[in-house]
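Participant: Take a look at the structures listed below.
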Structure 1
């Protein structure tokens, strides 16, 4: 016997097969393939002759079907309204669906003539406890776990221990849907059921209490994440917070609306690092701003943490003209609070976000201060994070031995903690150091490991960094086609995810490869865009590199005047950064300009001085010598045996003694 019913019959030997709603159109798929869309279009065409699915209305039709959860009766009632309201107006009014879908076919049974009648027919047989659980579930967003349901739904007349059994009864009656997500069951309400339950919740006068319980429960769920996202449980907690994102937004909305500043700060404080890991900086900015807006003037650690976190997001999004001053103002919130650990974490976070946009001296000061405090407190995660950044600053200054020791310490500590984000960050620094040392094989392995860890956790910012670095290594090893593939992938990911600074690095790689393979117009396009970004951001290491790249490009085009100007400006920036590699690169660029201008002796001497400048930062490797080899070949061809003598003469000069007149004269001799 095949029987249809709202709930199981309870007979021995009964096999229950749930009948799902009609399949809905996927976001990127052709909506014509959806059964829900086909039903809606057929019924709408019957009510409004001439109506059809078109490219112009397909997105709205798909949205209506999703809003109505693919429920056949709801779709039929909505389709009947197309004739009187039109599709766009119908879609706009679905927030008040019970009034809009208030009448149906006269020949239908009374319980099927309106959407409200259908819901009333399902609601009325429920016990008082079942009704209480269903209406209270309306405050959850995008489903909930059994634990969250127990916290939200408990209360007269429902005991906490009874919630799970009542949920099972509502599942049997097809009013609550159990959804298996990786072995965890979430309980979800269809949008129509949630709207109806919400009305019943307001009628019962329970909405404020239910929303309050929901917000507190979400805060209690999120708070362990602050520590669990910094260790071996990282993947599990990222996934848990991913599925609860809608509930967290609803909880914060509740805290802000009440207003409850303490609860709002609890929520944003617990979620800040999650937002950073996921790259959800705009969500972080909106949420932190909303929480801080309702707090009073009384200093508190939670307020200071939120203020510092908001400043870090603002700095990262380049929302202030003076990042260092903005950072100092935010960190001043801690002045009257004796919380060295909290201050150290905020200092590190500010250093971390500023390192991608400039302010190197401020970054170095903050990360060094944070590291000192973390060591005093024996905060292992803090030590691992801060020492990695200290190592990065040492690399930028050309102190490569110091940088490697720091990177290795960071990697060891993150491995002990099981923190894969940290392992990926340390791997990026170690891979870059391997690249500088000429060990491209080791560098590639480190970046592939980092990419694998980032992909497992879906950490987009870290993924983009490693893909870009793999593009750089492919270029260095001569595989320019693979380099372009990696750089294009990184650029696409960065733009899709809204990471402007990551997109800039990928575009830099595209420009560098294009220049080295003779695609000079393409190189100009990419390098000019990157240079403008670095100029606007005030990122000195980036400016030094793009000045050099654009200078070499001008030389390749035979434009000696622009090459001289660009390399001289690059030399001034490189000198400010204190990176001997950047200084050497600028001097090599000026040597190329001198050779192009026919001043071959001067070119040879500058090459000698550049070699001395590089000596403290490691020997230039064969795979990165293209520009120097070109200049050397030109000068040697002109000078013959005299080249070596001029080169040696340049090597005898003190680097600073050569640099000063170059800057003073614009190119000097």
Structure 2
């Protein structure tokens, strides 16, 4: 038996060694492509069971123009991205002109309606298309092996690429890593991020067409390249970084001189100018002068030095997330990434590493180093997402790492190809384990995007200091409670809302900031949650005791006064709409919270008077006189209304 097991082990080990030899990564390009497509689709199949989540409201479920279908396309072409968004959040309108992705949603809505399975299926298929194009670009054009070179597809005067000897392996492993990397889960699983998928697809198609044009000078290749680039700009403004990517590609991969490489950008610059003119004409009247808030302006409360230091650290954190994608979060805003200053160790090591990488890459560029290209490509493609050039509304976002992540995949693939020559079996084993681990993380992360509640409750654990996540959970549980009829269930949901609202307030107050009287979320979510919870109790006294609030404490007193004022304002709104009964209920709750609220007592008496209930009206006005003897009682004020 022992001999049998020994022979079996030897056979399995020998077979495994054969499977993890170079042959594993050097089978035919067709099979490599098929495997990549199977992985791209298979790893993301679980997104098909997801619902719409987070930003999907802007492009599908609450976009009235998208929901016009085909008839809405002209309006999408001539308006700002959020023009059709019917929900709240006007502060998000920052003159974004991205009609092409919205047109795909309009077409989808025309034929299928708002069906999450269809939306997610389209994203998964687009990811497959992207992987296929990326593999073609790398294997056929950038890392093409000499013995299989197709001369008509490559620039005629270009010298062989330094990486062509291992081109097949390098292209395949790069794409494998790109497919399984969990940092891409947000782009695939979040329907709204279809714009990232489309932009990258158009840019790769543009680059392939431009390479073909440089080889044979056909007008068709040039036109295709410019059209695809224009489509990319119409999908996301960030496509403009392609202007810097093109000369990098021609300089590093086709051995062309810097001047010659830069010449390829001239027509791209012309297309960009045309796009910017169109964009200006469309969005010039979009008003985005709303008071900035910390949720959409992450460096609002930072000093100049704090902003620079924190942005530098965040840029380095992007690299950390690519190297070790855990934990992941849909939001990295205040205060998940706290402000730091020049004296922070985090800033110092981030600055040193980033500068060292950039300086080395520039000096090594003459040697056409793959690492040099990857570093420069990373800095170019992430430049608009750093907040150094313009405020993008978030310090860090996983979807904005979609294109820059290719640099990391290139570096890792190059490392594995190099190690493969030194320790074949060990290198391939490590690579297989890495692919398995990343694949598992991707599948798990996709499931986190099932719906808003799943995503928020998952990420509030991994990112507990995210103000936006806690506020989002507050609103989510308030909405869920409002849709519940059973009082115990409503009570539980409202308590959860209060819990996350208190977390949000603590986060907001955990760092110095100016007075927030103009901020729409100051106390608003916390008050809303508390008031909603109070509505499930027959009295304020029971609400206080059940939630362990001490009515004598200054904090509780302040909260009760704020709630009283808020409910008083609601009563006034009902009064203006002639809803006397609702107004009375609000005023009663207001004075129950603060029995010295003079105006609440006064308006309570007035509304009783309007109903002809003079007894209760006089009782309310007696309270007014008790609190403020000089207060005038004008019955005509209510009659005239």
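The numbers here are math on the coordinates, done by the rules we state, and not lab data. Computed from a prediction, not measured in an experiment: that's the story for all the values here. Cβ atoms are built from the backbone, for glycine too; each structure is taken alone.
Participant: Check the numbers for Rg/Rh (Cα atoms, Kirkwood Rh) across 1, 2 and tell me which is largest.
Facilitator: Comparing 1, 2, the top value of Rg/Rh (Cα atoms, Kirkwood Rh) belongs to 1.
Participant: Have a look at 1, 2 and say which one yields -22500 for helix-only ellipticity at 222 nm (-39500 (n - 2.57) for each DSSP H run of 4 or more, over all residues; to 500), as calculated.
Facilitator: 1
Participant: Assuming -0.58, -0.70 is log10 I(q)/I(0) by the Debye sum over Cα atoms at q = 0.10, 0.11 Å⁻¹, for residues 123-338 alone as calculated from a single structure, say which of 1, 2 it is.
Facilitator: Answer by label: 2.
Participant: Let me ask something additional. Given that distance in nm of label points 7 Å out along Cα→Cβ at positions 83 and 331, derived from a single structure, equals 7.0, which label among 1, 2 identifies that structure?
Facilitator: Structure 1 accounts for this read-out.
Participant: Assign the value 6, calculated as relative contact order in percent (Cα under 8 Å, 6 or more apart), to the correct structure from 1, 2.
Facilitator: It traces back to 1.
Participant: From which structure (1, 2) was mean count of other Cβ atoms within 10 Å over residues 267-274 calculated, if the value obtained is 15.5?
Facilitator: 2
Participant: Compute distance in nm of label points 7 Å out along Cα→Cβ at positions 99 and 451 for each of 1, 2 and report the one that scores greatest.
Facilitator: 1
Participant: Let me ask something additional. Out of 1, 2, which structure matches 4.0 when distance in nm of label points 7 Å out along Cα→Cβ at positions 283 and 499 is calculated?
Facilitator: Clearly, the read-out refers to 2.
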